[in-house]
Structure P
Amino acid sequence: MASLSTARPAPHDLLWLADPRRSLAGVALPDWVSLAALATTPVVVRRDACRADAIPIGLRGAVRAERFGTWIAPADVARVVTPMDIAASRAWRRPELMALAAIRSLDAAADALDARHIRWGVGGSAGFTLASGINVLHAQSDLDLLVYADRPLLQADAELLATLQDAGPARIDIQVDTPQGGFSFLEWRRQRGKVLLKTSQGPRMCANPWQPLP
């Protein structure tokens, strides 16, 4: 699985490093980071300030508390897999994965999202598992979905997302990515007012997450 996109990696994309030792030379890494493991394990693109000469990445360890952010040069990237690539692959349709609630929720949602022509992808632990082949999911894992919306959600699309979020069997965390940043669909659905928008300049409260920020 590899993206055909030549665009600059975006938040939530998974990257494989051509040479982790070179890419992270001089970075004070936590003890739990294994450079040897990074030869075959992806890192994730973080949302951070735009820099032409660097890409913000996050490293993950064995537990949720083990997270570390740093930067790499664009030339260090050997391979990119986007959340949309993962969704298109249908790589979860394997017996050992379908036993997990998060994967069953994903399988139930996929065709409905495609039928509405919603641009969507798989993030979080499920996305990492499907792209890397390293299973970090467990029975209580949430499912992280990304919905890419250049303009405000149509009512029918919002209704579908709400239905999927309520359906189970796993808790579904939907983030809507707009040109301005990303926000929690559940927060937007509940409040129908100001939401916390995650931007490249940090979090901001806004009433319209599609409106260009000042």
Structure Q
Amino acid sequence: MDDGKPEATPGDLRSWGEPFATAKAWLAEAEKSEINDPNAMALASVGEDGMPSLRMVLLKDVDERGFVFYTNFESRKGRQILATKKAALLLHWKSLRRQIRVEGEVSVVSDSEADDYYHSRPRGSQIGAWASQQSRPLESRFELEKRVALYTAKYAIGTVPRPAYWSGFRIRPTYFEFWEDRPFRLHDRLIYHPAGDQWRTEKFYP
């Protein structure tokens, strides 16, 4: 961390400073210890009937504005989040025995952000965004493969445009929790609540 404060050690349940900096520091540590997808996170949304829905997605950016991931806006999660503008996420790293929980308001990233990320992806993934009618019934694997072939031929030359329905969401935390494992399940939990331009912290029982 670069906030001038000493690093927090496991079990040191004082404020780690600005929470986004801590989140990025924990993510950087996880990149050294997690075998696969250290940026994998569980993402929760809720439907019109109040039923929650949960799935794993990949965190693609985090800064003081929030946590960013990308998806098909016509998918189940896309439609639910656009309707409620709310979501929750959980990053869990078994190798570090740590997790971060976030609940917050959701906004759509700018077109330029979405374009930049979309065109940083492998070309096959860009084609896949066109071919997959995400969260809708699929008659057979062959049907998906036909759609991949169709869009591969359509965009055989030049840049693959970003579909209008494919973009990113940014979750701005209204609840921020850092959790670390401790012996006998007496875990450490530090909660951040936004308070104007600052953060108010409190400790929770495990």
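FYI, it's all coordinate maths here, none of it is from the lab. Only a predicted model underlies this, so the values are computations on that prediction, with no experimental measurement involved. Cβ atoms are built from the backbone, for glycine too; each structure is taken alone.
Points to keep in mind about this one:
- Test item: Rg and Dmax of the Cα atoms in Å calculated as 19.3, 60, pick one of P, Q: Q
- Which entry (P, Q) yields the derived value 22 for relative contact order in percent (Cα under 8 Å, 6 or more apart): Q
- Among P, Q, structure where distance in nm of label points 7 Å out along Cα→Cβ at positions 52 and 148 as derived comes to 3.4: Q
- Comparing FRET efficiency 1/(1 + (r/R0)^6) of positions 28 and 188 (r between Cβ atoms, R0 = 41 Å, to 0.05) across structures P, Q, the highest figure is found for Q.
- Here FRET efficiency 1/(1 + (r/R0)^6) of positions 60 and 164 (r between Cβ atoms, R0 = 30 Å, to 0.05) was derived from just one of the structures P, Q, and that gives 0.95; the source is Q.
- Winner on mean count of other Cβ atoms within 10 Å over residues 20-27 once structures P, Q are ranked, highest first: Q
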